[in-house]
Structure P
């Protein structure tokens, strides 16, 4: 005898909707921005303040001209080794990731309504 199982997917579809994914990405980006803040080089605070999140939550944008060089620790000519604020330096995302990954996961899930 062959049995059939009917699976209702409407609840899952609504939770995995494009709008839910967008909300999750935005919540994640906001949480990441808040958690990374203390690791971003500070000298006169311009880099920390010139930051935004893409409307779709896909990226965090540091808009100072020297942001890329500070992030990677080099401008292609010189390597930056001394940062004026203790605890800051290049690849601040990796520093924060080690401490806050679980809160980033929770932020995404909560933002997506999961």
Structure Q
């Protein structure tokens, strides 16, 4: 089959336009692949979950009988070990869960380390 000479420039224009559209769409248009969308969704849901559960952890810590002694002990520990302290104390273990959540423990430790104004 012989392609008319007038169609060649149009075909190359369509190919170039498709490539330019894909580059612009993925670069500036906000297009993402399925795996990127799933990764972002997991990250956002995890962040929201930690934000929702860390106040529960703080409340559990503050409602214990010896909260002031525990807080004094907590403040003596270096900041990179405070999350482990919260996890081992059981305050980052949420109802219905058998083990503490390390991200919740870290967020809880950060919230407990901030002085109230």
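Values in this text are rule-based calculations from the coordinates and carry no lab data. All values derive from a computational prediction rather than experimental measurement.
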statement: One of P, Q was used to calculate relative contact order in percent (Cα under 8 Å, 6 or more apart), yielding 38; that structure is P
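Suppose Cα extents along the principal axes in Å works out to 74, 27, 24; of P, Q, which structure was it derived from?
On the way: P: 74, 27, 24; Q: 89, 32, 22.
It traces back to P.
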message: Quick check on the output: -23500 is helix-only ellipticity at 222 nm (-39500 (n - 2.57) for each DSSP H run of 4 or more, over all residues; to 500), derived from one of P, Q. Which one produced it?
response: Q
statement: The value 12.3 for Kirkwood radius over Cα pairs in Å, for residues 56-103 alone, derived from one of P, Q, belongs to structure P
